[in-house]
Structure 1
Amino acid sequence: MISVAVLGCGYWGPSLLRNFAGSPCFRLVACADSNADRFERLAWRYPGVCFTTDYEQVLHDDAIDAVAISTPAATHYPLAREALLCGKHVLVEKPLATSVAHAQELVQMARCNGRTLMVDHTFVYTGAVRKIREIVEHEELGEVYYFDSVRVNLGLFRHDVNVLWDLAPHDLSIMDFVLQRQPVAVSATGGAHIVRPMMDVAYLTVYFDDGLLAHFHCNWLAPVKVRSIIIGGSKRLVLFDDCEPSEKVKIYDRGIDGVTSNDLYKKLVQYRLGDMYAPTLDTREALSVACEHFAACIITGQEPITGGAAGLAVVRLLEAAERSILQDSRKVTL
């Protein structure tokens, strides 16, 4: 069994603890957090786990094979770097780092040290997103025209990162996994309304060289919670609604076809209104699947689906988006 420790037990840490404790691949041995008050509600659930405020104690313990980092974004790079230097395999919460330079360094360190570096882009491991990847790969949508994402809610306000770095990584990682294409440019705009200068509303557009467009709306000030993605193609459209309790993925046999006309001044279109169906999805918890994949990659040495390169790709888009915002929404070439 792989001995693992969790760094940070605030918002996401308890979910990591639960999944590692219930996994046949891992032996959960330690948890570190700077706030000892958080241990009270967790220690009784995991009596064999060492809870400590000393991160160094965990990172320098030779008996620990891997660490999962669930701390504020600004700490991801220094903690992951030290963990890799100590010979640990690393699972780090999104984003991998807060700069491209730091993300590149972590990727290189993991490669040189022969360690597994994986980013917890959890949505990639959902049955819904894996099904959408399959649909796109089999060209059921035809030529893909656009990728449109909305991820909005009222709060939760973060003080370590803005709304773009908080919410966009989820959908950027989904886009990267599903489309398997390299974007060529980015433009973005955003605004800070409540806690200036922390941006709480943002709009991001990603451009591809074949005309495909991807658009992302991130918002902490919306009256309702929306988690949706629409991917439009020449044959079909697919809707991913993560707030839907059962049929999270729906495929629509609908679209618009061009109609040939002898009149050069007429542009005719024909609407195609077909059926909708909802495919069967794998309902396993995404984080459980991600932890199993992390273990498999440690054992076999294979690159994780959301490995360092995937994490770097997301950070590169986010950094370019911030440059675009600072340049009055100008398009930034990648």
Structure 2
Amino acid sequence: MFPKLSTLVSGAVLLVTGGCSAYFDLPEPTVFSQETVVSNLQAPIGLALDEKGRFWVSESGTGEQNARISLVTASGGHYPAFTGFTSVVANGAVEGIGHVLYKEGILYILDGGAGKLYSVDVSSFKPGDPARTAQELTGEDIGTYVRAQQLSTPINTNLYNLTIGPDGSLYIADSGANAIIRRDKDTKALSVFARLPNVTAMAEAVPTGIVYDGSKFLVSTLSGFPFAPGAAKIYQISRTGQVSDYKTGFTTLTDLTLTSGRKPIVVEYGGFSLTPPAIGFVPANGRVADEAGKTLATKLDLPTDIERFGPRTYYVLSHGAGTITKLTY
């Protein structure tokens, strides 16, 4: 799931990111009610919702080059749409595919393992349509550019998450290079928009989520091994690429979204155990929290994505359980 991380461990009807001024006077979430609405997903990583309330989910697969993108309906119907993305086992974890983003009929897919971005028109896709393979799609090679910038030591790249900025361009969080890559909306030219500093003297940032709140970008970070409690941060990045701390004191952040009032809500993957024999992330230990660190939902099994749909409804994707949980307040 996080190529850099497994190395470190071993050595480890609204677009959801939008906001609506009509909602600004709503109270911020306090405690969510939780309901599992989708099950049996295959090691999911990323989640996007379209205007019909359907879920587009990236699933990591089993490590046999079988990651896929599936369309999941509100009733739980599960329809593979694109198959054959990168899925390999490294250091005991399945790695490869990243997050997805839906915008006006276009689904943006990050295949971090291959270093590619796919932009696919899914406006006419219907449940039951034949799936297409990744080999049939035209991907943009982002990874080669990132590696050439030599942003990390050792040189690394993992295209993990993305958002659309105020200029209409794509901004990609690369969790291997610890950087935000800008892809121009008109020319598709690539540039390094921002580099993230280490969260501590010894732990890398490892960006996992990115949103634009109307004035600045907010970026969640997992933090690198040993994934110490309280080491993860939310960074803020100005429109000119200046990076500074926004909120600190979190643990293993894997994504964030915005409330209707444009305040960040984050998901924590869970605590990390260094005690044998159960070395690794603790199952069913993830949570949702507000920007102040207040817990809004608990006992999530390795959550990797959170999206808002409408003013009071959120959906959390759990990698461990293979589920989508509906949160309301």
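Laboratory data are not the source of any read-out in this text; all were calculated from the coordinates shown. Because the structure is a prediction, the values reported are computed rather than measured. Cβ atoms are built from the backbone, for glycine too; each structure is taken alone.
Quick notes
- Among candidates 1, 2, the computation of Cα extents along the principal axes in Å, for residues 144-255 alone that gave 44, 35, 21 used structure 1.
- Ranking 1, 2 by FRET efficiency 1/(1 + (r/R0)^6) of positions 48 and 152 (r between Cβ atoms, R0 = 25 Å, to 0.05), the structure that comes out highest: 2
- Which of 1, 2 yields -9500 [helix-only ellipticity at 222 nm (-39500 (n - 2.57) for each DSSP H run of 4 or more, over all residues; to 500), calculated]: 1
- Structure from which 38, 22, 19 was derived, semi-axes √(5λ) of the Cα gyration tensor in Å, options 1, 2: 1
- Origin of the derived value 14.4 (mean count of other Cβ atoms within 10 Å over residues 56-63; candidates 1, 2): 1
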